[in-house]
1. Consider the structures 1, 2: one of them gives 11.2 for mean count of other Cβ atoms within 10 Å over residues 16-23 as calculated from the coordinates. Say which.
2. So if we calculate relative contact order in percent (Cα under 8 Å, 6 or more apart) for every structure here (1, 2), which label has the highest result?
3. Starting from the value 9, 36, 35, 16, 4, 0: which structure in 1, 2 was P(r) over Cα pairs in 10 Å bins from 0, in percent calculated from?
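What follows is calculated from the coordinates using simple rules that are stated; it is not laboratory data. Treat the numbers as computed from the prediction; the structure is a model and nothing was measured. Cβ atoms are built from the backbone, for glycine too; each structure is taken alone.
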Structure 1
């Protein structure tokens, strides 16, 4: 197993937990929570693979479904500790975001696409699963709010590109890129840094 595969599974686990945790807050049953966790984990990668014209990764092996099941079991067993932690969703979401950006970039480069496409695919891989999750639980997706979310993915992609140009090892490049996404996300939330809101006139809202 390659290091990128390990990152992929850890990201799947982290994103699945973020989705399951949010589903539990909405009083979903176990199956509903599993579905939310699964779409959170595989949604972005599925869209990425469709756009790259390759078979969606989770259709090639059942391990991603199993990892999501393990995430559900983890939340069930440790729900007393997890459910009551207000920052649980944010922590696991940030980790999953950073790791999936790296996976998206790597998969795109392996498919022979240029770097600018890889960065876009990294953003899609990291953010789209969360969009689907939020829509299914009737929340406004984070990517459409003023939070630094998709932009954190772009910063991670730029960090990956810089490391690649300096011929750093693939493992170090992946770690730096993922860490960049996570750190940018944490700093933005911690210091309330956000993208300016696009405001319309009162007539536009009438």
Structure 2
């Protein structure tokens, strides 16, 4: 169904392509959905970077905040799309789930999202290691961080493969968890519905 090595390899391929403004997704099927999610994780991550520009004007910061929020929502939408695609695959292949099978604390989509962010962090740190305008102590510090993130990526990838194996064997139950946008809902967010009432009054 899904292999963590293929997922992380795709992430590395895409981050290199996106740096060159090549948004082509070379994969299809479940991996294609993973690739579509990575596009929004990539843009969200870089929007977060831009939002921390201390030289930006108030308008630029406001625009950056809106961009970050939009990509964050798209990123979460595609986490759900990954889980829905996995759910459809399991149903299509009639995977039988044990009656006492527990649900994992994270869905595969959530794990893949974390792998995507780790891939972006690793790529950024790798570019920092190549800098020639900084002290050797800085490079050493970056290398320590890079080693830490690489270990986390390997551990998380192994956990994803374990989870997929459990889902295929019916030892764990897969459930799609919709991302509810309470703070954007004008009927649930008091800051929004209070504004509507004031305007109506």
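1. Values: 1: 28.6; 2: 11.2.
Computed on structure 2.
2. If we compare relative contact order in percent (Cα under 8 Å, 6 or more apart) over 1, 2, the biggest value is for 2.
3. Details: 1: 9, 36, 35, 16, 4, 0; 2: 8, 27, 31, 21, 11, 3, 0.
Checking each candidate, the match is 1.
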